[in-house]
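Any read-out appearing in this document is the output of simple, stated calculations on the displayed coordinates, not a laboratory observation. Values in this document were obtained by computation on a predicted structure and should not be read as measured data. Cβ atoms are built from the backbone, for glycine too; each structure is taken alone.
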Structure I
């Protein structure tokens, strides 16, 4: 691991969930832009290429482990003397019929996507407040403002992240801290496979034919998904621009879907979703 200079004059960003997908692309994009990047993940010892990038330091951080968060954030601030941005990216999707999900699955979904994100915020805010500036960039989803079938637990977490981030902005603005939401649409990551958790569906389930049809449409959408690089570029913009917006929808049809959700009657929008999914 590189011995990077302490008390750096360069901007410093912490990125959670850096090993794959959007997080990994964000590490690469911030590194190329000249930032010092604390690329955090649960098992940095398994990562063999990100650490070779300019300005990148691999750090262990499990968002479901409060002591892990506390120690890593403290180490980063004490070493570099500043934290300019925090990108809360760690998360995954629980997909399946709600009746077939277990209580353990739902709790794990919230522990990672909501409570883990909140725990990171709780640890970084005192440092950002002390220095009088900083950005908290929370990766939500287009699914934080619209819904699709079979994602009830996942949508619940992202709607929570949206409300949390929007409310938090009022508390932090007087201290020079801005909160931003990134709302990706369909992105080509392992969200649909390695990072997904699927509720078991029995062969005799009354939902089987419906779920099979919806899954087939999701799989088709995943094949045409955009690169996570596009989301990473938007995250860098949100971290760098002088006055960021509260929300950035990016990737796939996310901007169009959110625009339609805003202007269409609820019944019409819901009917459109059903028609698209053929379910």
Structure II
């Protein structure tokens, strides 16, 4: 993988990780079109640069992360379902990740659902809550479990979970960002630990690629989050729904055209 390819993947990660459009689906398209999806280092790279994206949330919302202990209690409650099911279903999830059609169909169905989300939860903008309570946090955590199906999008699932608990769009999106920190940190750290146990190491050039990738993912994710909140508050989810339908259609078209699509 070249530095240019590393930067492109990091940009994709930074843009898509916190938007309701599935980072997995976009990584498939990006790495496959560049012809690097089968590279073992690329698979590790796409996991490790998530740390840069995670850090962007902590920096942007530093006051929230250092405000009070109740904030961490809510995050813990929201993390429990994904932590438990992720550990129990790890092998099953890995098998699903090998099925590109599952990703494409999830993108399509999720996109169709997002077309109607604004109407379903329209009253939230008038009478909705600006903060989840502990019960809300735990409930939203179960929506995060749905995102273990590749293509569903962790962000989309948790935002819809927040809306179903009568949070405003902005509050639901922000809690989705916060919940990503422990969830992605645990998932990425677990995969990283497995990799090192297997005896895999990095060359000096690969370490440089990882450093650049994390930096790019960090900066791009910060910009994406800021733009997303403003766009979501003003326009809602409809355009993200159409975009997911397009992305799912592209993956299916590439797959049936015989392009070697591999999950990274």
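If helix-only ellipticity at 222 nm (-39500 (n - 2.57) for each DSSP H run of 4 or more, over all residues; to 500) comes out at -14000 when worked out from the coordinates, which of I, II was used?
It must be structure I, since only it matches.
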Figure out for me which of the structures I, II the number 2.6 belongs to, where distance in nm of label points 7 Å out along Cα→Cβ at positions 84 and 244 was derived from the coordinates. II
Computing relative contact order in percent (Cα under 8 Å, 6 or more apart) gives 20 for which of I, II? I
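Quick check for you: by Cα Rg over 2.2 N^0.38 Å, which of I, II is greatest? Before the final figure, lay out the partial values.
On the way: I: 1.02; II: 0.97.
Structure I gives the largest value of Cα Rg over 2.2 N^0.38 Å among I, II.
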